[in-house]
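The structures come next, written out as structure tokens.
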Structure P
Amino acid sequence: MPSLALTLDPALPTVELTRRLVDLESVSGHEGAIAEAVEAALRALPHLEVLRDGDAVVARTTLGRGSRAVIAGHLDTVPVNGNLPSRLESGPDGDVLWGRGTVDMKGGCAVMLALAASITEPVVDVTWVFYDHEEVDSSLNGLGRLAHNHPELLAADFAILGEPTGGEVEGGCNGTLRAEIRTRGKRAHSARSWMGDNAIHSLAPVLAALAAYQPESIEVDGLVYREGLNAVGIAGGVAGNVVPDDAVVTVNYRFAPSRNAADAEAVVRALFAGFEVEITDVAAGARPGLDDSLAQAFMAAVGGEAKPKYGWTDVARFAALGIPAVNYGPGDPLLAHADDERVPVDQIERCEQGLRAWLTAF
């Protein structure tokens, strides 16, 4: 039986390498086998220095170039649901690879592994980061752990995250905030409801404010980010015959990267003034960073026009370190986590070509 290292021979065509990565099941929390395979494949390459932190693998060139780029991707996936092993199908628009992780984001990781092996003298020094626990609580995130344990490994002038973007560049990302809007009342028997104060009824103005809210579209460094504020959960009630004394609406605010966490909190608190508001989670976004010289060279090499990233991604972790960062990878982000997750082969090949052109020719 071939070893995992042989299964991940980075000299394979990138589409086949993607299939082999996909077929190494790696649901969050179970990345050990795939991390070992990636590490073994990279350690066989004499031009790379390889380090391991938990189930995160870092490989980097040390050529003394004037600039350094980080190119990163996560190895874990959401749970499998009848969508492994992978399968390759031909259609009128070309070949399509199906399976868990094809979009999010083993296609991007395959491109990274192939280029890390084949480009021995890139024009910038490159740090390749394959990390764990992206699909779960942010406190477990392997990239965050690296930033805490080994910040020197992430030092760079520019960063690319291989998140699915349909093979187009998406700059920066929106920030995200979650808050609980709570109302309190007085319990009573529902047969004598006038003796109580219904906390659920008191949420009506909160829901009305959310329904009437008009999200802003904010231009940041040439890209227009659309914001959003929505109820994502509601809870309240004690029993079928009790007027509730406590109710809460959970809201999620997606805010443009021109705002910081304090700005976002101020927006939410102002909208729900007079209500009890608890901020339960907030993560600032990332500005596009496309005015950076390395970013401009990257855009010239890959072509097309940059778009904004509406969802939050780990580019924000690079932004927090002062590193301009973009998202660029194969796969339709709308198919990430879907049971019919699939990626057109031409997008994998196009991303490989684009990154290769940037790392070798600018």
Structure Q
Amino acid sequence: MKPILLALAISSVFAAPIPIDQQPFGKTTDGQEVFLYTLKNASGMEVKITNYGGTIQSIKVPDRDHNFADVVLGFENVEGYQQPKNTSYFGAIIGRYANRLAKGQFVLKGVTYHVPTNDGPNSLHGGTSGFNKKVWDAKPMQTVDGPALQLRYLSKDGEEGFPGNLSVTVRYTLDKKDGLHIDYTATTDKETVLNLTNHSYFNLSGAGNPSILKNIVTIDADHYTPIDATLIPTGKVETVSGTPFDFRHGTEVGKRINDKNEQLTLGKGYDHNFVLNHKGDLKALAAKVEDLSTGRVLEVYTTEPGLQFYTGNFLDGSVVGSIGGPYIYRSALTMETQHYPDSPNHPNFPTTVLEPGETFHSTTIFRFRTEQ
């Protein structure tokens, strides 16, 4: 290798990492100071995360013409996330139990535990004060894969009715290939149930665009879990074949969303758990979203067995986001990688029980790219 080429190669390998920016993000209603952290990579992708709720506040990625836009819904400061009308969990870490628990209860070793019901008769996303409303301990770091933000939270025994002191670590890492890795780790000192996810709302045309119905979605799932009138799984696992839930080949979100189908009527659109085919293989594509107008593509990889696909059916324009305008009906979608809803009450679903001495670990990757 010629000396100049060798020098270039060495400088590339040992290039200084891009610093992680930390800025004040306001104070919570009880006076806790909150910060906003910015992760950047060499290609220009930028991810902003606040330690309030471990929330992804912004993701900026290019379109096919190298124009950058924010593709997730968020707010300008912590006050926006705390406003009473914000009931949509924008970008937050969800726990202890993501999704729904029927009648706000579950049984462990003969003991019935009760958690707050905040979604009709059911508990949703951890109860009235879940992980999305907690201030997490934050530690910016540089890793071999890229800049990262490590977040820690101790959920004490009895918090929101859940048993056990649960220690949770979530690490966000932005890699060199425009992938955002989310690594979840947790331990407990008492048998408990656990289901963690991230609740980012994506619009690949750019946050504030009015609809995601033209987005093309692919989900690697032969089956899904149908729901009852309160959005709780019936316990059945049914085929997607011949139904509006067949996304095994790329299909426009809006193509069948208004079909006369009982499940779509109950969910007011898509708000269902898909049973992923890949069985925890992080290298297998779990889902994909394509926006033909910009060329942006989101790929989802996960070790989780399920994916909740939700089409923003309950966004009603009542909150104004960082775009300076309201977040309206079906203006974003979620790809919530997780265990199945209400799993503790369905023995045939993959278990969400975590025992003392065990370590829960899960990884999800949101990878972005463009197509011409």
Structure R
Amino acid sequence: MSRKLRLLHIINNLNYGGMERILADLVRCTDPSRFDKHILALSYLGQFAKDLENVATLHVADHMSPWSLVWPRRLAHQIQQIAPDVVHTHSGVWYKASLAARLAGVRRLIHTEHGRPNPDYWYKKFFERLAAKRTDIVVAVSEPLAKYHLANWIVLERHKIRTIINGVDTDLYSSRPDPGTVRRELGIEAMMPVLGSVGRLERIKGYDLMLEAFRRLRSEWQNGPAPILVIAGEGGERDHLETLVASYGLRDKIKFLGWRDDIHNLHATYTLFTLSSRSEGTSVSLLEAMSAGLCPVVTNVGGNADVLGKELRHRLVPPENSVALANAWKNALRDVAKREQDAQAARRRVKAHFCLDNMVKSYERLYVTGN
């Protein structure tokens, strides 16, 4: 029997977020008969590490000095002790982890770029160009992201770029009846429409624009129960966003839930799913919501257009445009038949093009053959 390929993922942490969820799903589903799976978190493990100890060996990096970006000796030693055949790094750790992996003598190095900051600072690009030179394959999670890397010379060699689209478990994320638990918890009436979102509360996700669009929608609403906005997620912008909500006089109409483990109940509660991102890779929260049978209304950035496809293109809105977002919500809420038709189309599209199994098999081929 041939020896299993030892695979080491390196990430900052496994706490809440789309990248972290994708990694957890990837590790969980990678074939255990062919791969000896390890994860090394540079900061701490976090929420998505739960139950992964049953399918992988989990490690936390030793404390590193401020000089570790230049000479990550301790990290290289840890990697050397794990002795992986392949190191797979993820956004946020590329430069340091790739340098440490090469110092440790790792032969194959793969990196997945899950998205880009906005704005994208020159010094980040500088360090990532250096990391790209010592990386064998760079994976982008959307075609626009792959093109960005080439256009901005982050990856100079075109043959190094691969595109592997994120995927989700379409059996796990499926349409379900609303049990009413979230509505009872938040005091939302049964007939009240719920605009729902899931994401990190950071500037790149554009929640300030979403709040402005929601204020506009509420001010123009005339017929029937007015909608509520429910946002699941946490991040550094939360205090600022809550201050905005208070200044708009909408404290009772906008609910910040923090990170939640009852995502299925949230999906069942939402009337539609929305994102106001300034930049995206391939949004995992969007894929999960569409798989759960929710009509999407999202900004036309990154991989969002590819996720929606031609059939749902009319649900895209330009970024940085709160008026367009408010109007798109209004159209979706008023035309119930069209919204439900698009919700069904959303699930069909994810099942056909963004299933978890396809993503996992693509990475497994990459680990073994480099193609």
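Please treat every number below as a calculation from the coordinates, not as lab data. Only a predicted model underlies this, so the values are computations on that prediction, with no experimental measurement involved. Cβ atoms are built from the backbone, for glycine too; each structure is taken alone.
Given a computed value of 3.3 for distance in nm of label points 7 Å out along Cα→Cβ at positions 137 and 185, which structure among P, Q, R does it belong to? Only one of P, Q, R returns 3.3 for distance in nm of label points 7 Å out along Cα→Cβ at positions 137 and 185, namely P. Structures P, Q, R were compared on distance in nm of label points 7 Å out along Cα→Cβ at positions 41 and 209, and the highest value belongs to P. Given a value of -8000 for helix-only ellipticity at 222 nm (-39500 (n - 2.57) for each DSSP H run of 4 or more, over all residues; to 500), calculated from one of P, Q, R, which structure does it belong to? The read-out was computed on structure P. Match the computed value 35, 10, 10 of semi-axes √(5λ) of the Cα gyration tensor in Å, for residues 177-272 alone to one of the structures P, Q, R, and report its label. This figure was derived from P.
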